[in-house]
Structure formats: C-alpha cells, structure tokens
Structure I
Amino acid sequence: MKELFRRLSLCPRLAWEILAASFLANLMSLATSIYVILVLNRYVGYGSDGTLYTLTTGVLIASGLGFAFSEVRARLAGAVSLAPDEELGERTLAALSRARLNDMNRLPAGHHQEMLGALSTVQGAFDAVNISAMLDAPFLLMFLLAIALISPWLMLLTFVAVAVSAALTLSGLRQGEADGLALRKQSLTHSNLMTSAAAGAETVRAYLGAGFVQRAWRGQQAALETLREAINRRRMKARMRMETSSVLLRVAIYAVGAMLAVSGEMNVGGLIGASILSSKVLGMTTGFLHAYLASRRGEEALTRLQEFHALPLEPLSGAALRQYTGRLEFRDVGFAYSGTASPLFESLNFTLAPGSVLAVTGRNGAGKSTFCRLAAGLLEPGRGQVLADGVDLRQMAPDWWRRQLLYMPQEPAFLNATVRENITLAEAEPDSPETQERLQRAVNAAALRRFLDTSREGLDMAISEGGRSLPLGIRRRIALARALMNTGRLAVFDDPTEALDAEGCQAVYMVLNALARAGLTLVVATADPSIIKGAGYVLDMNEKPTPRLSVSTPAASSRQAAPPSQTSPAAPTAPISSGMSSGLLKPSNAEEA
C-alpha cells in the first residue's frame, strides 16, 4: 500500500475529502440495520403506522445520502490517480521513445510489450474502486463497534471470522505471486513464438515449419494450462474459504444470537441487525483484501516499470551548430555489443571532409549497419568519439542533429499510420504547402509514384504491422522518400539498393548523384559495385580488428587513405550509373597506385 499512500500524499486535501466522504457513506449505510432493529422492536411491538412511515422515510433519505456520498467518493478517488497515472504514462512513453539504443538493445525480446502491460496493471490497481475499498478498511471498526453495542459476543464472533478470512487470504499471497510470475514469463514466451510465426508465415510454409510451430504451441499451451489450472485451483479454494467463512459466520451469529434472545439478553431485531452488520463487515473485508492484492500486483508492476524508466535517456537539449558543413570524424572508435566476447571493431580513425563519399563494405555481420548507426548518432561508441564539425555527437541536441541527417536504415520500419504520415514523420507542419511540395518531390525521387497510383488511397494508404505486409522493395522506397524529407548535410544510407528492381536502383543512383552534386557528405553501406566505384573512399569492415580505409580507384584499391589531419574536400568526377567504373567523387589529396 506504499504506492497508495504516496499518491494520497501528493494531494493531502483531496485525501481528507475522500476520507470524509467515506466516513459519511459508511455512516449512512448503518441506517439499514438500525431500520430493521427499530421496525422489529417498535413497529411490530406497538403497531404504530406513524412510526413505520417515519422510519421508512428516514432510511430512504439515509440511503439516498449514502449513495450520493459514495458517488462523490468515487469521483474523488478517481482524481487521486489522474496525475500519477499521467506521469507514469509519460515516463513510459519517454523510455520507449527516447531511451538510448545501446541500452534498449540489451532488453530481452518482448520486453516493450510487457512494459505496456505493466502500465495497465498499475493503472488498474489504483483505480477508484480499489482506492475506495482500501480506504473503507478503517471504518470496519465503526461497524464492529455497532455490533458490540448490540452484543459483545456477536462482535467477537464477527472479529474472529474476519481475522480468519484475512489470514487465509494472505497465506496464499506468496504462492500466488510466484504463480503469477511464472505465468507471465510463460505467456511472454508463448506470445513471442506466435508473433514470430505470424510475421514469418511465408517461412513456416516454405520450409515446412508447421510441425515445429505445432509442437512448440502444444508444449507451451500445456505448460500454460498447467499453470492456469494450479492458479485456478488456488483461487477456487480461496473463494470457497471466503464463502465458508461467510456461511459459518452467519450460522454462528444466528445460533449464538438465538440463545441470547431466548435468555433475554437481546431481542430479535438486534439479532437480525447484527447479522446484517456482520455480513457488511465481512464484505468490506473481502473487498479490502482484493484491493490489497491488486495493489501488491500494481507495486510489482511499478517496480518493473521503474527499472525500465531507469534506462538512460537521450538528452532533450545539447549543442547545436550555427551551420553544419558535413564533416564527420571517427576518433579512436571501438564498439562491442553486450555479451559478445570481442569488439566488432576498434581503433577506427578517419575524417570525412564535407562533400566526401564513403562506401562501407563487408560480409554479413561484419558491422556495416552498426557503423551506419554510429555515424547517424543512433548508437554510441563504447570507446572513442564520433564528431560532426569537431563536436562529439553525444553533446549534440538529438532533435537538432537528426534534422541535419538523411538516414535510410537497412531494415525499414514504420508506424501503423498512412504512407503520408510516415514519410512526413519529422515535419512540424506536415500539412503546409511547402511540406506537401517536398513530399511530392521525395515520392517522385524514390520512384514510389507508380506504386501509389495503383492504390485507391495513394499517400493516404494505411500501413499496418509496421510495414511488414509490404514488399521489401516498396518499404525501401518509402524509407528513401522519408530520408529525402530532411535537408541536412550528411546522408547515411544502409544498403539502399538491396531488394530493389532496376527502376528502384536507378532512382537510388540518381538520388546519390544529386546529393553529391549538392555537396552532401555521403556514407553508404553497400555491396553494389556501381556505388562502390562511384565513392571516393571505401571502408572495408572485413578487416579486423580495425577496418581499413582506402581510396576507391582500381589501381589504389589496397592503399590507405590519408590520415584524418590530411583529409581535404574531394573533387567531383563521373557520376554513378549501372556498369560504370569511374567514381562519383575522388579525394583530391590521395595518391593513386
């Protein structure tokens, strides 16, 4: 209940108002018992209709007031969690959208979905119903006192029943928590398998994976069913214990009360009134215990969320240059993924002058995509610095830096939104005429127009499943158009011609030529010979531990480029085109062997 007290402490005045409303609502609920006692003892005994009318009117007014106070309390209790839930949602959103990729990549698969589920658990644990049930707990004493005024023996019976019910419920708490943790882990494993099977439907069919999926499904379903059965058995036992406690309490109340009535120590009205009050006490206890267990689950989920929130975030502010020229420097850079035995590369030193073109080559897994993410500032080096115009990218304001960047990843991913919204994702005013004009130019440059014209919705066509339902070539064209919406001085393209047809490849060549003529610095990870021949430098990621940087000419394929301090702007030569061997740009200070 620590989190409940924390939330109440954030708005103490509201907390006192809720307690006052709870007191009045519970006070008014005593009216029913008092009404039964008075009707049986006075009206039945004396037969005065005026007494019955007065008592009935009074209990109706009290019941109406009790309902009104309960409604007020529910509204106030709902207000308690508004600000904390909003803050929790914002922190979760910040972690999802701004946590550093280095740290996000260390999280296990499915962790993000689990965090969203944990957020819902916390919000449900501290809703108005549970807060009201937990704040009702102190008023159990008021009802026990009312029963004691009727008969101390009946109060003692009620107290024992409540204590036994609470002890039985709390005794199963630890086992229930362990079962919940096991069920959550097993459900996450099962969900991840089914998600991968759905996303890889073609793989399942083409490689006869149905048998494996079915075996895995059945095994995981059996494990889940075993856990659920064990949890359900414990819940049924807990429910039966509570129901048994209620029945035994009612029997004991009537048995002892009847004996007391026969002996003249109490009357029949008191017996029935005490029975109503004892049922009320037991119901409040059950509601409190359920709310308490929900709060425990909420606090566990909150602990998991806080671990997620503890991930380092990208800063909201930082350095912003008056004008970025396109110079990019790697200074003693090394990088290794968490859990790997050796670094992907290390001691990488070079400078790309503004307007240079760098082709990054290497076999699969050599680190080309990682290099591109480092150049784009999406990953941070484990050692060394990546600098833009002499400023470490870690010191840059992320929003400012990413507006200087045209970035196309190897595996494009999209939001579940329209094509238009995905391409104009970074635009502050996506509906402005200027943005729409740039959008049309980007669509045409990416050779995306023909595909859009085949759809009735065009640019307003919805993208689902993060774009996985679209052909890879179309995804890459959309990603190219999205990259071209920025107007920065550095372009980082990761395998831009992969999975593209001849028309798509030609569009990429034209885009690269246009960007080079405009003086942008280009970093292109590729195995495309046309792009490699058109580059001024080639970085071979196959060389370990330090990749080798060389001048891209047939005669100097093995020569290293000049050191960073000697690198100067390159001079334009022939453009990229399919089958051409001459380069797009060559470094003016490099010697050809």
Structure II
Amino acid sequence: MHHISPIEIYCRNTGSYISVEGGSTLSEIFSAERINTGSEPICALVNNKAEHLGYRVFGPKEVEYLGRSSSVGREVYTRSLCMMLYRAVCDVAPELTLRCEHAISRGIFCRLYDADGNPASCPDTLIASLLAAMCRLHEADHPFERHEKLTADVIEIFRRQRLDDKVRLLESVSDIYTSFYTLDGTADSFYGPLAPSTGALGVFDLRPWHDGMLLLGPDTAEPSLPAKALTQDKMFRAFEEHLQFNRVIRVASVGQLNDAVAAGDVAELINVAEAMHAKLLGRIADVILERRSRGEASIILIAGPSSSGKTTTSKRLAIQLMTNLIKPKLISLDDYFVDREKTPRDADGEYDYESIHALDLDLFNADLRALLRGETINLPTYSFELGRRIRRERPLSLGPDEVLIVEGIHGLNPELTPGVPREQIFKMYVSALTTLRIDNHNWISTSDTRLLRRMVRDYKYRGTSPADTIRRWPSVRRGEEKWIFPFQENADATFNSSLLFEIAVMKEFVEPLLEMVPHNVAEYTTAYRLLRFLHYFRHIPHSHVPSTSLLREFLGGSSFRY
C-alpha cells in the first residue's frame, strides 16, 4: 500500500485529533488506533458524508465511525443485505432476475422474474435455498469491494450481468465515472456505502411473502434477532395496484422515466398518472355511496403521515362525492386541540402534538354524536398563535344527503371515536407509497418522498429552513411509528398519493434548498444523500403539472384553497 506523509484527522468518537498515514483506509485507522465505539463500525461519516470503511484519507478530515444501530448504519446494513441476496440469486437461480420492489412490513419485499419479465414462481424451497446461500456468504466473510471506473466500462460490466435497468439508468445520466461494488466476483451498484464485508451481516431472514419474499434485517428493539414481519395486506394491495400501473405504462424505474422525458412523453405521462388518482378516488367515493345506501358512513376520517397529501386528497374526494350527489363538509382534527398547557409531553419534556391525547376527545365524540342525531354544533376554533381555543361562531350540521370529512393523523386510531357507532365511520388511509425504483436493486424510500415534499412546503409557506426540516424529521417519524402506522390496517380504503413523476418535478425546487444546508451540521448527511439521489432524475418542468394535482399542495399554484 502506498502511503503519503502523516496527516491529522479529527475523530468525533474520541473527541480528539489523530495522526494517521495519508492514504490509510478508515478501517485501517480504526484498527490501528483501537478506537472504542462500543461495537464494530459498519460505515463512517467523513465531513458529514456517509462513506464505506475502505475510503482512503488523503487530507485533514472529520471522521465519525457508526455502528449498525445508527440510522445511517441501518441503511448501510439493508443495502448490503440486498447485494448479498443478489449474489445468492446468481448462485442458486442465475436464470432469474431479482427485484427489490419496496420497503413494507419491516422488511424489503422482493420478487424474482423470468427472462420475459414475468413474475417467476417463488416456492418455499427456492427461498430456503437462497437463505442458505446468504448464510454461506456471511460465514465466508467476503469483502464488499468498492470500485470507480469510466461509466462506459461499468455499463459493459452490468450489460454482461444482464443488469439492463442499471445500464438504462447510467446511459440516461451521462456521468463520466461511476462507482460500483463487487462481492465474490459479482458486480452491483448502490446509492450509498455498503458494509465492509458479509461477516458484518450476521442477523437477517428471508421469508415467503405473498408471491415473493420478504428480506428482513435486525429488529430495532432486539438487534440480535431478525425483525418480525407485520401484516400489511391493505398496504401491499395499494403498492401492487401502482406497480401494475407502472408496468402497463412501461415506466417502472428512473431510467425509464428519464427516457420518457427525453422522448417528450412527459405531458401524457402526467395526464395518465393524474387520471389514475382521479380513478382511485372515484372508486372510493363509489364505496362510500354504497355504504350510504345502507344508512352508514356519515363520517369519513382521513388519516396519513406527514406530507402524504391528506388535505388535497380530502378536497378531491369531496369533488368525487359530489358527483355521487353527496354533499361533503370538511373539518380538521386540529380544531380539537386542547389548550397548550394541557398538551402531553414527550420523553424529552417537549409538547407532544402528535399524541392523540393532545386532542379533546370528549368534545370531539360529543360533537359527532350530536351531528348524527341531526343537531347543530358550534365547531371549535383553535388558535395556534395563542395556544388555546377561541370563541367563534361556526355552526355545523349534517343534512340527509351530507357527510362529514375529518382530516387528521389519528383518523384510524380506535381511541379517536369510541362514542360513535363503527358503521357510521368510514376510515381512509393516505400515504405516498412510492413505486418507482431507481433500478432493480434500489427502491425509492416513501419517507424520502414525503421529506422532499415537506421541505418544499415548509420553506415556501412556513419559512422553515431546509436544515430545520431535516432536523425535525426523526421526531416526526417517531410520532408516526407510534400514532399512525400501527393502525394502517384499520382503513376501509387506502389511497396511494404518490405520483410517478413527482421527484423529477420537485428536483428544481429541492436541489437549491438542499444546497443551503451547511456542510458542518449533522443534517448535511441527509442533504448530501438526497442531492446524490436527485442527480439521477432528469428534470420535468412544473408547468406541466395541472392545478388540481395533489403535488400542487406542496409546490404552490393549486386551484384548491388551503
């Protein structure tokens, strides 16, 4: 190994400067300095950028070693498992193509496809053979070796391995150099670092799931055991509906989307995707109409995580209901917040506005029962500036041809409406279940899609800096894990609010915001990762997006009033 003169790096783990040989890898530095991090690192932050442990240091850097329990470490672990599964498929069923479709049920849902692109049979015996091959790879402790070559050369490597989706993506982006990894002689690419070796991946499982398999990493609560799969059949069906739509219009990956942009097919693509939204909402409105014919579904509760598009979904569903001769009246759960001093606090002593107990449940239930009896209520008004309810005349009643639409994150939680007959409640779940893939082995995170939406909206309408939005996101996600996600399967209908083209449209709005995040703050790690991710998308001008689109809730220019 060629070394240059000693240099100093600052190690965040020890809080001190370390003199190292220039050209040393992060792994060599960790071993030589015997840095105590409590566990073996799986990656490191170098100047707040996530890097693999084979990264060579040639100048002064700030370094922090991360274990697999960190948020970045968990991402590295999952990506590495996917490459290990791909290598196992190459061993056990080389005639088949692996697709890592999307994250669901605490794992990654994967399918195998035949040479014609059709889903292949995935018997339990095949899945057991793949799991056994992954276990052998772990025991052999093969390194994940990172390389960087001319993109033309990488394209040829991927073409020889029949990774046509990666070839298409690289040809559409036109980078001069491309990085990739090899594992036991097999090449693959991932848009973030991998673990140092398969020996670092000791906890995983591969289980039959629907017509494919679920790849599971460590359980966050018990990291020594694989995660246990959740039942998420309704979520799965919502994903599947859009995956089928993607296959029909032949745009299932970013490379295919980029080709459609280059071919000038954007307007048609947007129109078809928007029509898909309208059709799904129309179908839900028809179900509500059928329920109404039986004297049910007087109250529609619409729930979903942050930036899922609940508000626009409520307004567009209202239009579909009116075409069914049902008149909707819309309210928000926010009006039922308790006064600020009565708001529960979280573990850090901060007000927990995500808690269901931040709502006046007694008043909410009393009002719903009164409305169902045909009475008129005075809808409460909550002032966020004052932190309390203010008196204002807002009379509300429900006629025989009217329904109440209530939007709020707790709509699926049974605790919200214990005083209302279940048959009078129609529960709808909204989330941006992204079905576009970067390529066959790299899916697009639903959480990332929502974070990009929120960043644009927060900056445009609330004056929140991009760094602040990123900083608050883990807290928002914890609230969702506690108060929203456990109740997804309670929904009577699930609406996937993602749009095939949205990231390519948001690119022009988000990139300048991400570039505003200072390099010397922790939030830069996420900003840098998202900038790299956006790099793979060809830009679609927002002028193509209609004013009724759900995406306009975040970009502006909507024909709806918010």
Structure III
Amino acid sequence: MIPGRFYAIFVMFAMCLPGYLLSVVVLSKVSFIAKEELPYYSLLLSPILVSLFSTPILFLGIRAAVPGMAVQITGGIAIISNRNYREVIKKSFKFDYRLVIVTIMVGLGAALFISNLELPLYTDSAHHYADIAAFSRITPLSWSLPARFYHFGYHLFLAQAHHLSGINIAELMLASGVNMLIFCVVGVFALGLVLTKDQSIAVISACVVCLTGVFPSFAQNWGKYPAMFSLALMPFVQMVMVNFFQNRWNGNYLAGFCILAGSTLVVGLGHWRSIFFLVAAALAAFIVCLLRKNEKMTIVRVGLAIALAGLAVFEVINLNISIANKLLWILVLLSVIFISLIFAKTRSGSQVLFPLLLFAFILLATKMPLPERWMHYSSPIDLPYYRIALFIPAGMLLAAALSEISAGFEISLDRQEVFWLVLLGSLVLAPMEKKLTADERYVIVELEQMEALNWIDEHYAESEVTFLVAGQALPDVMEVSDSGAWIGPLTGLEVVVLPAMIDFSLEEQRDLLCEAKLLVYIDHTNHIHGFDDTNLDENLYQSVFYVEPVRIVKPICGD
C-alpha cells in the first residue's frame, strides 16, 4: 500500500487523540457510564468532539480549523498534566485484547481494500471530493456551498484534516474508510456491552458482524463515505439513548441531554437520513420500555418478537450475501424465535425486541414516500443507507440473543477457547472477495484513466477548455458514467455532461462541438453509458490523447 495512506490513517486517528482525552474526563463525571464502558464511550465520542470543533469552518472559513485543533490539543495537554486525571486516563487505555485483535483484522482488511486503488470508487466519490475541496477554500468573505450539498459532517472533518496535514484529499478519503470501519467495530462491541453488560458476548457479536458481514465495508465501493461516517458515530448516540430508557441517568438529566443533543447534531450533520434512523431507535426503545413495564403484555412482546424475526428471515433471504452468511443469520433469527418462546415467562423482558423493532422501523422507512417536491430523495431512508446501516441492529440482535441463551441455559462464554473458535469461524465465513478487493463494477479510475486525468491537468489546467463527458439520466441529476467524473474535481476545468448519443461520423455533430468549443472525453470502460467512437471519422476529429481505454478527441474546426 502507498505509504502516504498509512500516514493519512494515522493523521485522522491522531486528530481524535486530544478529543479522546477530553472525552475521558467529561464522561468519567457522568454516573450512568460504568468504568468498564468508559474507554469505549470515550473512543466513540472523540470523533464527535472533533466534528463539533470543525463546525466553525462553516462560518469563519477553513482557517478556523487551526485554532479549533489548538484548543483540543491544549485541553489534552492540560489533562495529562493534571495529577487528578492521570489515574482515570491510565485506565482508559485498557481495552479488551480480544476486541483489539478483531479491530486489527478489520483494519488490515480495509487497508488491503484500498491498497491498489488510484482514487476512491464510483462517481459519488468525485462529488464528495469536490465538496471537501470547496470547504477547503471557504473563507469568511467568500462563504458558499455546493448546490446539492447536505452532508456537512464528513466533508468538514476531511477538509479540516486536509488543511492541517496537507495530505491529498483523495488519499484522505480512501484512508477514512479504514478509520470508519475500525470505529464501526468498536461501536458494535460497545452497543453489545451496554445491552448485555458482558464483554465476552460483546466481543463475539462484534467479531461475527464485522468479519462476516458485507456491510458496512462494501459501502466503500459505492463511495458512500458520509453514510459510513455518520453510522460509525451512531452507536455512541444509541448507547446514551439506551441508558436513558434503562433509567441509568440517575438524575444527570442536564449532562445526559447535552451529550445526547451534541452527538445527535454531529450524526445528523454527517448524513441527514441518520435523523430518521435515530427516530426509529428512540421509538423502538420507547415501545420496549412500555412493554416491559406491564407483565400482562408478555404475549404481545413475544408475538411481536416472533413476527419481526420471521420478517427478518425473509429479508435475509432477499439480501445479496453469500449462502453461508444467509444460513448464519437465519440460524440466529430462528434462535431468537426459540428463546422468545422458551423464556417468555421466566425472563422479565426479552432483549431481542429492541434491535428487531429498530430493523423493522428502518425497513418501513425505505417504503415510505416523501412529498412530491422531495421525490428525488426517494424515501426517508433509501435502500443503500438501509443496507449499510443493518450492521447496527444485527450486532445488537446477536448480542441480545447470546445474552438470553447464556443466562437461560447458564452457559458461560468467557472462556478464551470460545473467542478463538468464533474468530476462526468468522474468518472462514468472511466474504474475502468483497472485503479485500474492490468490486470491478465501481472502479472507474485505474492506471490508464489516472494517466489521462494527469495529462489533462498538465496540458489544460490553465486554459478555458471545456470537456464533454458521457452521462446517464438519474431522477434528480445527469450523472457522469465513467472516469470523466473526476475531470472537474481534479483539474478545476468545466465539464458538460450529456447522454452518450453522439454520432462521430456526422459533420453536423462536429460543427456543434466546434461551436461550443468542446473536447470529448471517451472512456471505453463503460460500454453501456459511455461514448461509442467506433465510427469516429478521422477527417472530423483529431485524437490528442489515446491510451486504451481512454481517448480524448478534438473536433477539427475551420478557421
């Protein structure tokens, strides 16, 4: 892997270190957080704090990144220097070694995934690159945002990292996928720990979900970085929320609501669909709380859990995952039905209902239509976000089911042999071809395309040339269909996107291109929506660059 990407990964973790120290001190004073939970709460809160300190960029410009980070570093140094905090800081770096092993494996897999990539994948990544670059140029006197922009959090975080480190934005984007997946592992573990109070069960759930699951790692193929960013921070908000519904705030309502409000703001700014996810989580927790308070509702609780587990079975069957993974989750869901029936009367309330309700509500949100003026957003939660987000209810469901089985049958999962057996099984079931290598359908820039883009930057960066690139019509935009999407973000040149219907044998078409003063960028990679130059008339067009599969042609115009 390019050494610079290791450096980019390190830089983004280093940015969170002062925030981690601040988080430890703040959360150590909150009574509803147990001592064994403190390191994981603090780790998940640290990027949220960094994001909060990056919001002044919106109003003061990118230069606000330096004083914002300086405040955090100063606070971190003050904490380390204070003897009263040294003991709690020392204990906060004691993580479960099993979680460290799982995290390292996920991190290495994510690093391998990006090792051979020239640029982040798919056309979404080009838009995110442009938005991050726009934030990197914002000054107090020239404040502006892209017209289609609505994911402040991720772009602000990376704009800040770019400004502070000078690392190329594309490298930071690729590296951020590694960072976010590591936080996802910690998040699944922490949610399991909050629900079950058992570190062994929490580790097992994190191991199975993060190693065998296709998502959220597959989202890198789609360039869904804002969604991954927001969902990586989501577990912290849910943990605070769960503590509230479990009556663990113990009168610390002001502190609890401040923490909840601040973290919810950051998660929502990371991706607006996360607000609907959090509403679904709050509603699910509220319903579970009501059902548990009334013993007469046992039949309702059990029936609801069984019905939702059955719905989840059908959803698993329809998911595009391997047969082995389908069988694994069908087994988990069948065990949920089993324990719901067996322990209905002996347990005060099944823990599996909360993640099942959360799953059902976010699935329902994908079916709900939005008002006509917002139809281009399809639904409150679209299918890509829903699929990426499934790892959160999946992790909680597995942890809750294991907790119910362990308590009901008095089975201990603390033995080291259990962890190593689960780890081995997870590695066997891991979809390595999806986790370690990019899907070819979404790789739009390889060495040849990169050579073409560099050539354009070298020869036309200071000119007023406009490029014509192939596109396809989507509900709300004409989307570029190939590597031409990166011309604008990387070079700053103007780009015109049109459907790939140009006939290169017609003089009339050549004349139109001459009149508009356009060069044509042709990428043969996309055979369906890309330009077809098989009938290109060399009397009408001149090739100024040609390295298969990319050709750049210039219409031969009269004086």
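Miscellaneous remarks
- Origin of the derived value 35.4, 122 (Rg and Dmax of the Cα atoms in Å; candidates I, II, III): I
- Each of I, II, III could give Cα extents along the principal axes in Å, for residues 233-368 alone, but the derived value 43, 38, 26 comes from III.
- Origin of the derived value -19000 (helix-only ellipticity at 222 nm (-39500 (n - 2.57) for each DSSP H run of 4 or more, over all residues; to 500); candidates I, II, III): I
- Origin of the value 0.25, where FRET efficiency 1/(1 + (r/R0)^6) of positions 73 and 433 (r between Cβ atoms, R0 = 35 Å, to 0.05) was derived from one of I, II, III: III
- Answer label among I, II, III for the case where mean count of other Cβ atoms within 10 Å over residues 121-128, calculated from the coordinates, equals 13.5: II
- Computed 0.90 for FRET efficiency 1/(1 + (r/R0)^6) of positions 49 and 361 (r between Cβ atoms, R0 = 41 Å, to 0.05) - originating structure among I, II, III: III
Only the coordinates and a few stated rules stand behind these numbers; no lab work does. This one's a predicted model, so the numbers in the text were calculated from it and none came from an experiment. Cβ atoms are built from the backbone, for glycine too; each structure is taken alone.
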